[in-house]
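Next come the structures, one after another.
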Structure P
């Protein structure tokens with residue numbers, strides 16, 4: 001998931017007074033927000049994707065960890081699963097390389113991806129715990145993947161040129177050779193709590209059914225109650241999502257949380273109201289992008305002076321402006337996170353609890369409070385257990 005710079009103020013013609021209020025409202029310090037938890041479901045510890053574009057993997061695996069906790073009824077956090085993100089990333093790199101060459105390079109190639117990638121890797125190859133595979137062969141404690149990304153891209157581009165006018169059968173071994181060098185060999189078997197597993201048997205031991213997971217979106221350029229592959233570059237596997245009206249879109253999220261499920265969330269985070277201090281509010285100010293780590297890219301450096309959120313009336317979201325933002329590309333697939341609870345602020349406004357993958361940063365140590373308007377307006381898609389979907393919506397979709 002990735003993002004370009006945006007200027008939300010371009011919506012002034014349609015949003016009028018809300019824009020003026022957002023720009024002129026007094027600043028409020030993050031600590032002025034007082035949140036009360038309404039409902040939260042179990043999550044595993046905060047991780048750090050560091051300098052890698054792998055939020056899609058960190059968020060989706062966090063979601064699957066919570067699914068395993070629920071499925072197996074695990075009460076002790078010490079027994080929570082800790083799945084290896086780099087195992088999934090490595091397998092995804094390989095699959096993507098094959099598809100890139102088959103499509104003669106006419107495919108987005110890089111670290112960014114989406115939730116369907118994680119589900120396909122888990123389905124096809126299994127899963128492994130972090131204790132069995134870190135994927136950090138190159139001398140860093142946290143992911144730093146720009147060099148790996150560049151080397152892989154150079155290699156597959158050379159293959160695409162087809163200099164022999166006929167591809168050899170051995171070029172995929174070169175992809176694995178690069179991955180072995182940077183990420184290390186994947187173990188064929190490993191031991192967890194005295195039990196020996198393969199990636200496939202370990203996946204099966206988690207109590208999850210990968211066929212239970214359903215993606216949702218809400219746009220008007222496709223008919224409601226049909227599925228389509230969201231037209232973003234990172235959806236390179238062309239994973240379909242069900243398209244439902246906005247009120248049902250939000251109802252699915254709420255029903256999931258209320259019934260003990262969590263949600264893999266994907267959306268736009270370069271709005272000015274997405275602050276580095278753990279708040280996401282749909283105000284109308286120019287977004288900014290910086291270089292360096294994934295966190296810096298969206299919300300600035302750790303040592304930078306934090307931008308205070310503004311206590312303003314948020315943009316009123318409807319089906320029409322959601323579609324406008326998608327069509328004009330001011331809502332794109334920036335980032336993946338893990339939505340796991342609901343809270344209210346001191347004024348009674350609804351927020352969602354979001355687990356990020358930037359380490360224990362911000363005012364809430366890696367957790368973001370995202371307003372209902374932000375979720376409603378800036379969510380591109382989400383994945384949820386089909387059993388968390390309200391029965392009337394499941395009936396409409398036939399799932």
Structure Q
């Protein structure tokens with residue numbers, strides 16, 4: 001028997017607790033009901049072109065990130081571009097121009113291992129139908145026509161430094177408005193004025209909308225945006241949280257400028273109790289955005305509170321996972337595990353409620369059996385409990401993930 005290196009990669013990823021797309025697809029198969037709902041969403045976005053969003057919630061370590069990775073693989077299999085990021089101090093949702101740059105750096109085209117799409121952008125030619133359609137879209141369908149001038153200048157510039165600068169603008173390193181006007185003026189001999197003065201903190205939507213149309217022009221069926229660790233929004237200040245919710249509304253309830261976009265947010269199941277109720281979000285909303293002005297934020301708070309929950313796996317689902325873990329471990333190390341499945345299931349059951357911990361305890365059992373011929377009695381235990389308000393949670397995330 002020879003080593004199966006893909007199987008070993010799977011086992012090592014599970015042992016380390018680092019989510020991966022391969023692991024996500026394999027170990028989220030038991031989430032049949034919620035996956036069917038998401039597949040239905042994806043099909044609707046692809047066929048209708050109408051964008052939409054969804055929120056899922058689950059306890060820490062119960063498989064939210066694995067599920068997102070499963071959706072990643074499903075979207076690619078449906079010819080959809082995928083971007084996946086975790087919210088953090090560097091990518092807070094109250095500042096979407098920061099989020100946009102992170103998304104661009106973590107965007108994967110179908111059948112591409114590495115992130116990135118700038119080669120397709122660089123391949124555009126000035127007179128092609130694709131370029132003309134994108135220029136018309138940028139001139140007429142966005143809030144400001146700045147991207148029209150950026151794109152037209154990029155397509156027609158013979159200066160590589162200018163082209164690079166304009167390319168970085170699309171990647172989220174926004175070029176000063178004056179510089180865009182100067183480059184355009186040099187190329188075309190025209191003095192221009194934007195229809196609306198571009199401000200990155202106000203008009204970032206144009207860039208998301210343009211990319212969604214650009215991906216369709218490349219022949220892809222849509223764009224899926226996956227946001228992990230949404231619960232970190234709860235660590236923002238009161239007013240910045242409300243701003244973050246207002247930004248989420250643009251993805252959960254998108255306007256028509258977004259083309260075939262599907263957004264999925266994963267959040268802790270304790271967020272409603274710890275933040276929405278604990279920090280009195282509805283009262284703050286009424287204070288800062290009374291009346292109709294607060295409607296989008298209210299809809300987001302309701303969506304977060306009523307989000308689809310990852311329910312604990314049943315005993316039969318856990319048994320199926322364990323059986324397949326045994327198979328993968330055997331293929332990983334070229335051996336045939338002689339396992340008392342009931343004994344292993346008892347070890348898994350006693351290791352805690354977290355899916356991640358159950359998987360680790362099963363792998364530890366198989367490791368000991370492989371190395372010593374006897375699994376012994378030690379097992380991985382859950383080391384985290386608490387709420388979002390505890391200061392040590394980020395460090396635990398870093399250690400366990």
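Just so it is clear, none of the values below were taken in a lab; they were calculated from the coordinates. Quantities reported herein were computed from a predicted structural model and do not represent experimental measurements. Cβ atoms are built from the backbone, for glycine too; each structure is taken alone.
Matching task: 0.95 is the computed value of FRET efficiency 1/(1 + (r/R0)^6) of positions 85 and 189 (r between Cβ atoms, R0 = 35 Å, to 0.05). Pick the structure from P, Q.
Working: P: 0.95; Q: 0.30.
Going label by label, the one that fits is P.
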Note: volume of the Cα convex hull per residue in Å³, for residues 157-204 alone at 111, derived from one of structures P, Q, originates from structure P
From the coordinates of one of P, Q, P(r) over Cα pairs in 10 Å bins from 0, in percent, for residues 133-244 alone came out at 11, 22, 27, 30, 10, 0; that one is structure P
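Assuming 1.12 is Cα Rg over 2.2 N^0.38 Å as calculated from a single structure, say which of P, Q it is. The partial results should precede the final answer.
Details: P: 0.98; Q: 1.12.
Computing Cα Rg over 2.2 N^0.38 Å on every structure in P, Q gives 1.12 only for Q.
Starting from the value -10000: which structure in P, Q was helix-only ellipticity at 222 nm (-39500 (n - 2.57) for each DSSP H run of 4 or more, over all residues; to 500) calculated from?
Structure of origin is P.
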Value 17.0 of mean count of other Cβ atoms within 10 Å over residues 237-244 was derived from the coordinates of, among P, Q, structure Q
One of P, Q was used to calculate FRET efficiency 1/(1 + (r/R0)^6) of positions 173 and 221 (r between Cβ atoms, R0 = 30 Å, to 0.05), yielding 0.55; that structure is Q
